[in-house]
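Laboratory data are not the source of any read-out in this text; all were calculated from the coordinates shown. Computed from a prediction, not measured in an experiment: that's the story for all the values here. Cβ atoms are built from the backbone, for glycine too; each structure is taken alone.
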Structure I
Amino acid sequence: MDNFRIPPHLERVTGPKITPEIIRGWKGVRRFGALTAYDYPMARWLNEAGVPLLLVGDSVGMVVLGYPDTTHVTMEDMEHHLAAAARASPNGCLGGDLPYRSYENATMAVANARRLMVAGAEFVKAEGGREIEAQVRAILAAGIPFCGHLGMLPQHILEEGTYRIKGRTEAEHERLISDARFLADAGAFAVVLELVTPPVACEITRGISVPTIGIGSGTDCDGQILVTSDLIGGFPWFTPRFVQPRVQTVAAARHVVEEWLAELAVRQPLPAARNGRG
């Protein structure tokens, strides 16, 4: 064992390990970015780019597995992709989503949160506020770091029928404020705000003691998170309206493949096969 060396592809990029507690401490101190990762190479190059928070989101169902929405993602899917991303040993804090119907009660929530932690997560995220109070408190009581998720909840698409901005009505406004305060007071280290009207997102950010991480919720949140494929043009068939891709990776890759195929097509024909009679 004295001669054991970590394989080079599993070595962590030099730098401090970022934990949920470190991210909690960034409230009011620094703004930060977060991105999704679904496999080893993605987690590795995002880590090399210095991303401080990586999420193996259930968005994997739509941008990797080809599902129409996130409700088809299973615990086995999440474990598989989390384990792959964890093999990159990122400095950034690596978390995973509890998928649809994996936290319907407190016992189930803790059992499945533990499965994600075994797969390599350093925190778990679930959608909802006071309606999942028992689950949130049970996860935290089990010593598992928790990130909240409010606003537009993708796992509720079957009930709501569409993805829409939240916080436009007074009832939604009050509910979001109440849920955000609950999550912060319960012990969540951060709260994702997805498609929340910017004024309400700003009010929540100013009113709770932990960082907010916005996605399509304006610029006043403490951090911002995006699906990596949206940022880099990696899923050109659909891009949310609030995202402007910074590069078109699929378009560039497609062009390279087309050039290569064209080069093959114009090469000299193969010599005629010999018939074996010399």
Structure II
Amino acid sequence: MAGVALVLATLLATTLGCSRPPESPQGLSEGEEPLVLRRQRVVSLTPSITHLVQGLGRGDRLVGTSRHGSVEGVPIVADLEPRIEAILKVDPDLVLIGRYPSLKEDIEGLRAHGLQVLDLPLDSLGDMRAAIDLLGDRLQAKARASTLARQLDQAIKETRRMATRWSDAPPRALLVFDIMDGTVFTTGGGDHLAEILDIVGAVNVSEGGPLTSRISLEKVTALEPDIIVHVAPSDRFKSGAEALAFWKRAAPVPAVTRAQVHVWPDDSLATHGPNLPSAIRRFGGLIQGAAER
């Protein structure tokens, strides 16, 4: 989940709460210029990381984000790929980005331009904990990082305990990332969403495939999920009613007959953000509803 500005400068900037030098510097020799300190400037190119930076109380340090993880008032410096010129223009001390195979060349390109880059793996819940700790250290927010990690662990513990109620007949679940040309994109395991399915006591019907699995609608019919959850709203599926109407036409599975087709209302379940602990609890309640039908 590459260095930052001088520790002294960032520490003092945080303590002072501003980037201006003292108004009346003391102890300067004749002709000597006062040290000008600036607030740490951070670019985040991955939505999950942007959410974590904000959750750590360091959103005021963001000077650039990606279009898909934008923050009001902060320049957009990346679309599907980083825009190097735009990133250089905001003069960051640190660039944060997810460590994904598809971004390897982008990460190398950023470093080739002399930028300080911290790339963070963001697949599992363990990756999220590590990212929280590392960002807490780099952004001088260790106390808040400890709180976020504790909230995550507590949500997992409480939700797993609740899930033991239906361990004898766990509901079969399908998580949907997207649907294109009759192909459903889902999790085959190894990511935080597959872990959450295990935590809430559900069976992942596509378990055993690659990290992002592709299965046909015919395969979904054969897998017979008891509950289908689109992990975030999209232009095509903004609500559970829209998703249910689609699945009624596409696959007459138990989830359809039980009216257990849902669209998660935001990105709190799909991303590694500070709202994930509450999303895990809410998801546990959703699975409970499917288990009790």
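Out of I, II, choose the structure whose coordinates give P(r) over Cα pairs in 10 Å bins from 0, in percent equal to 6, 27, 34, 18, 7, 4, 3, 1, 0, 0 when calculated. Value 6, 27, 34, 18, 7, 4, 3, 1, 0, 0 for P(r) over Cα pairs in 10 Å bins from 0, in percent corresponds to I out of I, II. Taking distance in nm of label points 7 Å out along Cα→Cβ at positions 126 and 254 from the coordinates of each of I, II, which one would give 3.2? Answer by label: II.
Identify which of structures I, II gives the largest calculated value of mean count of other Cβ atoms within 10 Å over residues 78-85. Can you show the working numbers first?
Numbers: I: 22.6; II: 15.4.
Looking at the calculated values, the largest one is I.
Of structures I, II, which gives 15.3 when Kirkwood radius over Cα pairs in Å, for residues 70-205 alone is computed from the coordinates?
That value comes from structure I.
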